[in-house]
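The structures come next, written out as structure tokens.
Derivation of every value follows stated rules applied to the coordinates shown; laboratory data play no part. Nothing here was measured: the structure is a model prediction, and the numbers come from that model. Cβ atoms are built from the backbone, for glycine too; each structure is taken alone.
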Structure 1
Amino acid sequence: MRCLKNQGLVILLALTLWGGASGADWAQWRGPSFDGSTNEKDLPASWSASENTVWVSLLPGPSGATAIISNGRVFVSSTVKGTDDFVAMCFDERSGKELWRKQIGSDSRRYMRNNPCSPSPVADGKNVYFLYGSGHLVGFDFDGNELWSRNIEAEYGNLALMFGYSNSPLLYDGRLYVLAIRRDSAYRQPHSTEPLDSFIAALDPKTGKTIWKQQRKTNAFDEGMEAYGTTIPFLRNGKVELLNTGADFVTAHDPVSGEELWRFEYWTRKVRDSRIIPSLVTGRGLIFGTLHKHKGVFALKPPAGDDPGKILWEFDYAAPDASTPLFYDGRLYVLDGITRGKVVTCFEPETGKQLWQGKLGGRGPWRASLTAGDGKMYCICETGEVVVLKAGGENFEILFETKYDEGPIQASIAIANRRLFIRTAENLYCVGK
């Protein structure tokens with residue numbers, strides 16, 4: 001690892017989290033407030049191999065799964081290099097010591113830029129749940145004792161995404177939610193004689209048993225039926241709705257019954273490949289989503305009563321294909337890490353007014369999603385470049401750059417307990433003071 005430059009300190013910014021969530025742990029893929037941000041303070045603005053690197057732990061192979069931090073433990077899904085195997089791993093947060101490793105399964109199917117370990121685990125302080133692109137879904141306690149296991153692909157048919165199933169589970173209010181927005185026929189084995197349905201399901205995290213399973217219909221076709229994102233909760237008028245995007249619709253579901261509460265068709269011009277990779281993000285009562293393949297970002301005022309909802313603004317320059325937008329401290333940040341010179345754009349969320357824009361550069365694509373805390377944004381490139389940006393302000397400002405020569409890197413940087421957790425294809429790094 002080598003440090004390139006450090007351009008100074010940043011002003012600490014106050015952050016009000018959605019629903020008053022605690023910022024200490026990072027127990028879900030998009031963090032404690034489900035928007036990529038945390039209220040953690042005193043986060044590192046710079047580091048090197050000899051400064052502010054707390055520990056480094058070896059990993060058995062690459063994965064797109066972000067590290068999850070809960071109650072003193074760090075959980076990681078990983079492939080095992082040179083094999084078809086994949087494992088669930090647990091590390092001690094303070095020391096980086098590997099506490100346990102569990103063989104979950106094997107899958108010989110190959111996907112471009114993906115593997116079975118892209119879904120991030122999720123934890124609640126006592127138990128942790130791992131989901132894989134093979135359909136394996138397993139619950140463990142923090143000591144590594146298996147609570148239950150099942151395979152949603154074996155039960156519900158081929159997960160049928162062109163680039164491999166990657167949806168992370170959501171753990172919320174005592175239920176574990178699993179999402180599959182998929183093509184109605186399989187690209188690969190196992191094939192099905194009946195059309196495959198897309199669905200969201202609620203499971204009892206204590207037993208793994210299904211509480212409800214709700215079909216999610218669409219008029220999209222072929223690859224346009226697919227989505228790779230994660231369900232997020234949306235608090236509105238004192239009630240929670242579960243939001244999903246993909247297959248040309250944003251949908252909201254009742255978390256208790258699974259009933260579809262409303263849907264909004266954001267893409268009406270049906271095309272073969274309108275698949276969606278990023279998840280939704282919410283803020284200021286609005287829902288922010290992306291269109292397929294850099295086509296745009298939009299702000300949705302959700303339906304309410306007789307009001308069908310509407311798109312308030314759209315942005316079609318330097319829009320993401322893979323990275324989920326970040327909502328932090330009252331602003332929306334969007335990363336197009338592939339085209340237009342690899343650009344980050346800062347918006348006023350209510351109006352879509354562009355506040356600033358700047359280029360990251362780097363050799364490879366930036367597919368991981370932005371994360372933020374303590375007035376800083378953290379982003380990492382597939383080829384290992386790391387950039388720390390100043391959040392807020394009037395201008396694009398790079399605070400620090402460094403590099404890990406351990407690609408491919410597709411996992412987002414997690415933030416917990418004043419530290420960063422950076423997952424490369426070879427190691428898990430803990431960075432902090």
Structure 2
Amino acid sequence: MLVLLLQIAGPGGLATGLLSAVAPALALNDAQAEVVEAWRLVNQSYVDPARLEAVQWRRLRQKTLERPIESSDQAYGAIEAMLAPIGDPYTRLLRPADYGALRSSTRGTVSGVGLQLALRGEGPGERQRIVVIAPLDGSPAAEASIRSGTELVLVDGQAAVGLGLEATAARLRGEAGTEVLLSLRESGGVREVRLQRRQVDLQPVRHRRLGAGKHPLGYLRITQFSESVPQLVRSALEDLQGGDGGAEVEGLILDLRNNSGGLVSAGVAVADGLLDGGTIVETQDRGGIASRQQANLGSLFSAPMLTLVNGGTASASEILAAALQDNGRSPLAGSRSFGKGLIQTLLSLGDGSGLAVTVARYLTPAGHDIQNQGIDPDYSLAEPEPLDPGGAGDGWLDQAAQLLQERLDRREPAAGVAAVNGVRSLNLARLAR
């Protein structure tokens with residue numbers, strides 16, 4: 001199951017325009033009209049028009065319409081063949097089942113084995129492979145100890161690369177109780193694992209107080225950015241600041257490990273709540289025009305923070321992590337993040353299917369392009385990396401808590417800004433928004 005390497009962040013007007021600009025002279029049947037609509041949507045919204053020009057995008061439309069297209073299945077195959085030369089694995093057709101499943105995942109429910117996938121080896125001469133961004137917490141994949149970076153070689157005997165990213169993700173979804181056999185390439189070699197599909201409650205936000213140490217700390221874990229996350233984060237922070245009658249925490253550990261992304265708008269909203277002004281993210285559209293998303297003044301939580309990241313931290317969660325790091329709000333601890341700096345939008349084709357189209361690329365507030373590079377943490381934590389983030393025996397959480405305790409010990413009470421290893425942390429009066 002693929003859980004939002006896409007970021008549903010595009011403008012609502014992408015589905016409008018003049019069909020006459022691309023329609024052939026002859027009348028189109030419904031299946032052909034769907035192909036033309038798909039071509040038009042990509043033509044007017046894809047982030048890199050030069051790339052479309054390089055693959056002779058207009059000629060591709062004409063050649064595609066020369067083939068027999070009478071049914072929905074033929075239309076889907078034609079659209080997939082038309083998109084393939086672009087060479088962007090994130091710009092793709094989503095057949096009705098896949099489109100519905102992806103939209104459901106943004107609302108917090110999925111059915112499958114709980115693997116979040118990405119394509120690696122996108123450059124010339126590189127070996128393409130389907131890799132695991134992260135398993136979902138509490139999923140069959142997590143229980144099987146499948147780690148970030150693992151290559152998915154076979155799904156029920158079929159090569160994942162041959163199937164492609166979306167078809168592989170679709171093979172992992174299915175009715176609860178059914179099984180799927182995976183072949184995985186890990187550091188120790190290749191192993192097979194049989195997983196039983198089930199309904200997975202994403203539980204995107206979890207929080208608790210950490211009892212050990214001189215200073216009371218809060219722990220906030222975000223596993224995915226779905227529609228409900230900004231409000232859930234707000235409620236969690238209110239609780240950690242004494243909203244339930246408990247003691248107010250003096251510091252916060254934000255855990256973004258294995259968070260593969262989700263809705264960009266949700267990630268930006270969380271960043272807005274944790275920053276007191278400053279730039280959250282810079283986006284560049286198809287015209288090369290850069291726009292900066294600014295945080296509002298006033299913060300939901302002003303005490304010192306430390307943010308945990310790893311190779312499964314991707315996309316919208318990298319936007320949040322970079323915003324916190326570059327604005328001096330929170331240092332990062334863990335390992336380098338995944339490195340997905342592209343933003344997609346979902347566009348409906350009207351028959352239950354849809355398109356995922358790359359519409360923008362983003363840079364961190366400091367101007368860094370993280371695509372295929374990731375974000376380096378301020379503190380590299382000791383290996384091995386825990387398999388169950390936030391669970392019993394999570395050594396990285398213990399190390400993060402120790403770092404934050406030491407930071408609080410060094411903090412001067414009157415200081416508005418304290419420096420730790422060259423990373424500033426803001427200590428501002430709490431302002432409700």
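One of 1, 2 was used to compute semi-axes √(5λ) of the Cα gyration tensor in Å, and the answer was 40, 25, 18. Which one was it? Working through the options, I get structure 2. Here the criterion is mean count of other Cβ atoms within 10 Å over residues 96-103, and among 1, 2 the highest value is seen for 2. A value of -0.27, -0.50, -1.22, -1.32 was computed for log10 I(q)/I(0) by the Debye sum over Cα atoms at q = 0.08, 0.11, 0.19, 0.21 Å⁻¹, for residues 32-167 alone; which of 1, 2 is the source structure? It traces back to 2.
Comparing distance in nm of label points 7 Å out along Cα→Cβ at positions 136 and 280 across structures 1, 2, the highest figure comes from 1.
A value of 3.5 for distance in nm of label points 7 Å out along Cα→Cβ at positions 56 and 160, calculated from one of 1, 2, originates in structure 2.
A value of 2.4 for distance in nm of label points 7 Å out along Cα→Cβ at positions 88 and 224, calculated from one of 1, 2, originates in structure 2.
Out of 1, 2, which one gives 0 for helix-only ellipticity at 222 nm (-39500 (n - 2.57) for each DSSP H run of 4 or more, over all residues; to 500) as computed from the coordinates? So the calculation was done on 1. Suppose you compute distance in nm of label points 7 Å out along Cα→Cβ at positions 256 and 392 for every structure in 1, 2: which one lands on 3.0? This value belongs to structure 2.
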